[in-house]
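**Student:** Each structure below appears as structure tokens.
Read-outs: derived from the displayed coordinates by stated rules, not from any lab. Note that the structure is a prediction, hence the values are computed from the model and not measured. Cβ atoms are built from the backbone, for glycine too; each structure is taken alone.
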Structure P
Amino acid sequence: MSPDPVRVAVVGATGAVGTTMLDLLAKRDFPASEIVPFASSRSAGKVLPNGMTVRGIADDTIQGFDVAIFSAGGSISREWAPKFAAAGAIVVDNSSAFRKDDDVPLVVAEVNPDELANTPRGIVANPNCTTMAIMLPLKALHDAFGLQSFVATSYQAAGGAGQSGMDELAEQTPGFLAQRERLVTDGASVLDAATHDIHAAPLAFNVVPWLGSEAGDGYSDEEMKMVSESRKILALPELMVTPTCVRVPVMVGHSIQVRATFEREPELAAARAALEDFPGVVLDDLPTPVKYAGKDEIAVGRIRPDLQDAKTLNLFVVGDNLLKGAALNTVQLAEILHERGLLGAGTPAA
């Protein structure tokens, strides 16, 4: 007998990820008695394309929910996730607000779902979208060969910065294209004349080797998320991780080149079999972010032995950062919480 339908809050419902969450709840037939979209007070009353009316988030509007899925940014999560939890909801948060907290599980649905049984604060954290993509193949390979370390270089889409990141790329592109010859002969002058607020440098027809904020020793916080989150999700506190994060002029879809080293030599056929058998992973000889935009799966290709180390494999990983990287995993976690009877039926925490 399946659990009863539950009341769902979607916080940040008007953003790129929030909109995708609402779509997924409908497409996947999530067993909801009611779904309520929340956003800032200035969006309250807005009617969404699906006919739902946005509710402003306030102390008197958050009562009686069983699960609340958040994608509204860290400051909103820090303020409102504990309030939803105190009112009886389990919160699945897509921001970085709680990922490092020891008493908040950091969960990828296919990798460590059993962590959902331990939510003392009533909050579950969703990983960063780049970490998310590589966790599925690395978990598959870790189970087979024992992961010791990895080097990861990401090629992250403009959509990783939300709708505004995609908008900025789209706005820059026509002007850059009109200056095609100058891009060849005097690219710096084209960049100097361009405006940019979202990305660290103009992104159209360009590659920008920085995203996030300074985290020390020349690394960004985006890069350090890959270190701390991988260790926590895989339960490998000593895992050695060397990250580099790069923004590329792609709308949606992050790509990551991974060089992973194992305790046991990863025979290629066995590695491919482990990846092929892992839920949510597909093998593709030439995965590209555009090909997998709008798809749920994490694609893995270019699987090849390292030229220097017999215990190391190289692989190229691609995933839609708005889907599996954010909204899909959040909805999957809510589904698992419901299926396992872990939601509180709207009862406030004692």
Structure Q
Amino acid sequence: MKKNNLKILHINKFYYPDIGGVETVVRQYSEHLSLYDTVTVLCVSKKFTLKTRKETINNVKIIRSSSLGTYFSMPVSIAFFLIFFKIKNEYDIIHFHEPFPLGSILSLFIKSNKKIIITWHSDIIKQKLLKKTVEIFQNLLCKKANIITATSPNLLNFSDVIAKYKSKAIILPLSIKAEKEISNSDKGYILCLGRLSYYKGIDILLQAYEKTKTELRLIIVGDGEKEIVDQIKRFSKTSSKEITFVNKFVTESEKTDYLKNCSFFVFPSTAPSEAFGILQLEAMIHGKPVINTNLPTGVPYVSVDNITGITVNPGNIEQLSSAIDELSSDIHLRNSLGVAAHNRVLSEFSDEIVLKKLKNKYLTI
């Protein structure tokens, strides 16, 4: 394929080495597309700085605008708008990643004939007042967009915004590099791993695990909100069960080891802020069944009830406890669900498949 046949501008709040779920996807898309096209990312510096910085990482050009800081998880920058006005006409396609309020506001300044792609990662869930205001600009951006990609059918139907634009929407799930070989290792522990946020359902997991009959220990790996970290530490000391808490963000190698060697993976999120759950894929590719929750987002779309794992209602302690006991006591069920989980990633969520679809959409826009 001819290189540099398109000039593409990605718009997102942050970019690598800043870490986050959306940032990981933007990096994945940008680096893949840079194999064929000229790719630039316009983002905002995470911390206060008066200097706009330009750099190139893995063939992707990054413009980090100066920043007045980050407030309520949202960066504030005047330079971000000035830079966009200066460079917007240089690009064939502008790719927005939502939700990002500063990016949404740019919808006011884009001509309707500009080629636009939106990747819809999630609705704004927690900040109700901000949500109502930003949706005005998000709707305008969606009206001007050529293609809107949703990461799951569930998200497309659930979203207050993109459900109105189904005629221009496609499903393009998140993806991972899919290994063909399956892991047979099982070192006798239940794993919960990831950032510890309010919607992760850790309190529900702790209470459910306490009610189980399983002899498998529970390992929780991650860091995040202090209230949740303190809760896990207190619970671990008083629990009658064996709970190991690894309170840190692990390296990719460490994460892989935890996933490869667990008996099964628990993903007990309780709120729609959990829009997809890519960690499920990372467990599934190693042949591990997943216990997840029936959120109205992509979470139960990734690992399917009774096919690749068990799905319970969010916040339901009794159902989660029963699911843990069921998988703990039946190794043959774990193995059969794990094989199906591995195969589902290979057929639906591998980089090879998903990123090819992404590139094809760029060519047909």
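**Student:** Hey, distance in nm of label points 7 Å out along Cα→Cβ at positions 25 and 265 derived from one of P, Q reads 1.7; which structure? Walk me through the numbers on the way to the answer.
**Tutor:** Values: P: 5.2; Q: 1.7.
Derived from the structure labelled Q.
**Student:** Can you spot which of P, Q the value 3.9 was calculated from, given it is distance in nm of label points 7 Å out along Cα→Cβ at positions 105 and 233?
**Tutor:** On the way: P: 1.5; Q: 3.9.
Value 3.9 for distance in nm of label points 7 Å out along Cα→Cβ at positions 105 and 233 corresponds to Q out of P, Q.
**Student:** Check the numbers for distance in nm of label points 7 Å out along Cα→Cβ at positions 113 and 241 across P, Q and tell me which is largest.
**Tutor:** On the way: P: 2.3; Q: 6.2.
Max of distance in nm of label points 7 Å out along Cα→Cβ at positions 113 and 241: Q.
**Student:** Of the structures labelled P, Q, one was used to calculate helix-only ellipticity at 222 nm (-39500 (n - 2.57) for each DSSP H run of 4 or more, over all residues; to 500), giving -9500. Name it.
**Tutor:** Details: P: -9500; Q: -11500.
Checking each candidate, the match is P.
**Student:** Given a value of 37, 22, 19 for semi-axes √(5λ) of the Cα gyration tensor in Å, calculated from one of P, Q, which structure does it belong to? All intermediate terms of the calculation are to be shown ahead of the outcome.
**Tutor:** On the way: P: 33, 28, 17; Q: 37, 22, 19.
Clearly, the read-out refers to Q.
**Student:** Of the structures labelled P, Q, which one yields 13 when relative contact order in percent (Cα under 8 Å, 6 or more apart) is computed from its coordinates? Before the final figure, lay out each step's value.
**Tutor:** Values: P: 21; Q: 13.
Comparing all candidates, it corresponds to Q.
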